[in-house]
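Take a look at these structures.
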Structure 1
Amino acid sequence: MIRASAPGKLMVAGEYTVSGPGGVALAVAVDRRLTVEVRPGGTSWKVSSEALGLVDVAPVAVPIVAHALERVDGLPSGGQIHILGDLGVGPTKPGFGSSAALAAASLTALQRLAGQVTPNVKDAIALHRAIQGGRGSGYDVATVMTGGVTLFDNQSGRLLCREVAWPEGLHAAVFFTGVGASTVALLDRVACWKAEDPEDMRAYLAPLGEETRELVDAWMAGDVARILTAAAQVQEELDTFDRAGEIGIYAGGQMQLLAAVEDAGAIGRTAGAGGGDCLWAFSDRAEVIERATEAAAALGFERVDVSFPASGLAVDEVE
């Protein structure tokens, strides 16, 4: 049996800008994981997952798995694919990138079964984009495969991703709004805005991209004070972008949770596309993070029990 395991992820910066030319993203692998086990045998492939409520169903029931099977040459005619993990499913999923983890883990497990040893980030990104209608930068797939804190740089069509350090002295916590969000729906609204008035959309996206670059540069320099200032500026530009495009980034409890975190003295950062899901609190002082935790709890928001940065994709053969 081949077993491949991928972590969840949370974005630090890069939302809505990373897909464009020269776009960058910082994202962090977390210690909640998704595992795919592949065991060959039989004349057809069957998929099972307790979390998804599936028992020996055809791969078409899980489009990512079906696409992965189509993309790998040299596979046996059948077998069992078992999906398990704790990244969440359904309307209350916290936004840890379960589809990216499933794309990476399923493709890698099948490639290993077919005798291909090295996991391929570009192949996994292509698979994930295929089930997203050709959209998405791939930063999420790159993060779950690379692990740690991943810098994703989209330069002139070249994919650059590498693990970077977590800055010393930067304290952080993750909070869940209690509402899962659809990244696809939010991206659809941005796409509509771009189609209706591309110059207007780009006018608001450009400052967000500039501040994101500044945050990435500050992170790479390990300058915590500069990181916090840049993170606040990114969030401010994201707010302007959201209001101009009527996207809905602050729906699903984001606005209330962000206010609680900031009132406690921390810097709040949307951990992805928004609309619900999770939110970061950053500070240079641990006690500020604790105050943010208390403030969020007073409004009914949960601090997520998750560790980061975590290791990336792992694959092995087991009995």
Structure 2
Amino acid sequence: MAVTLKDVASRAGVSTSAVSRTFTDGASVSEKMRRKVEKAAADLGYSPNALASSLTTGRTKLIGLVSNNFHNPIFLQVFDLFTRKLQDKGLRPLLMNLSGEHDAATSVRRLQQYSVDGVIVASSTLPPEFSRAFRDAGVPVVNSFGRFSTSPDVHVVGVDNSECGRMAARALIERGYTSVGFMGGPEAATSTHDRFRGFAQELAKHPEATRRHSFADDYSFEAGRAEMQRLIAIGDLAEAYFCGDDVLSIGALSALADAGLRVPEDIGIIGFNDMEMAGWANINLTTIGQPIEHIINSSVELIVAMLDEPDRYPEVRLFPCKLVERGTLRPVQSRP
């Protein structure tokens, strides 16, 4: 039979309320009493019931972890880091898949059923109204990988996607490419808009370079492969492409290989994210590295702070990206 709070109290020779206070965050209990109760609990193999504790404290310690692109392998890394960081803080992540969801209010109702203490929206493609809907419902919320704003409605942690687009354009120009393409993710995604805008802005400084652009249906391998196959079929290929995500890039690489085109000899490719797979020897993708662990650490720090200060003024925390040199672009052209 399961060991109960009463069993621990009997073993320690104290009241059940003393045991309850020992395992309640912030409750008043002497150090001597705490040691006695914890020893009795350890001897009996007792673990406090988190759900019962929530009835006492008014907190479930549940944090909704919301996303919508489970086809992208980068989110295996994102969810791994998020769940471990939240658990390290004594919180319990509750994962929710919003793929195909268009109604923010429905998402709020679903998570409210579990009485979550806060929500992290981990997505660059969910519309901003999802984060705002949680805020309006009185739920502390952080939008990780969200869109930069000078006057944010909610806490946003991420990168300047427009600057990342400029970085990719500079990398292609520095390597002497004069016909370049942007192959983005879903056209409606704010991350796609911003990366394309920065890419186009930088290329506008170089009239010698021609630009074309297209969009894949999703941030996925299949979508990247299908879009590159379409470009190959119509014969409308640039010398090099900035693909708005590593997984799109890997799909594009697959399509180019099937068509007998070599990378980087025939076509150059640069991605975005620097997910683990990008560094595999058979992929070796040059990419714009996003500081994922820093973004996640900062997001968790903010949601923890909001549990005690839910009216904390919204802020934006942006982290710099970097170019990760591998083997899918030709070398930088030496200047005469």
Looking at relative contact order in percent (Cα under 8 Å, 6 or more apart), point out which structure of 1, 2 has the largest value. 1
Comparing mean count of other Cβ atoms within 10 Å over residues 113-120 across 1, 2, which structure shows the greatest value? 2
If we compute distance in nm of label points 7 Å out along Cα→Cβ at positions 201 and 289 for structures 1, 2, which one ends up with the highest value? 1
Starting from the value 5.6: which structure in 1, 2 was distance in nm of label points 7 Å out along Cα→Cβ at positions 137 and 265 calculated from? 2
Which structure, out of 1, 2, was Cα Rg over 2.2 N^0.38 Å derived from, given a value of 1.24? 2
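For FRET efficiency 1/(1 + (r/R0)^6) of positions 33 and 73 (r between Cβ atoms, R0 = 30 Å, to 0.05), which structure out of 1, 2 has the highest calculated value?
1
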Check the numbers for distance in nm of label points 7 Å out along Cα→Cβ at positions 153 and 297 across 1, 2 and tell me which is largest. 1
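We did not get these values from a lab; they are worked out from the coordinates using the rules stated. Since the structure is predicted, the reported quantities are computational estimates derived from the model, not experimental observations. Cβ atoms are built from the backbone, for glycine too; each structure is taken alone.
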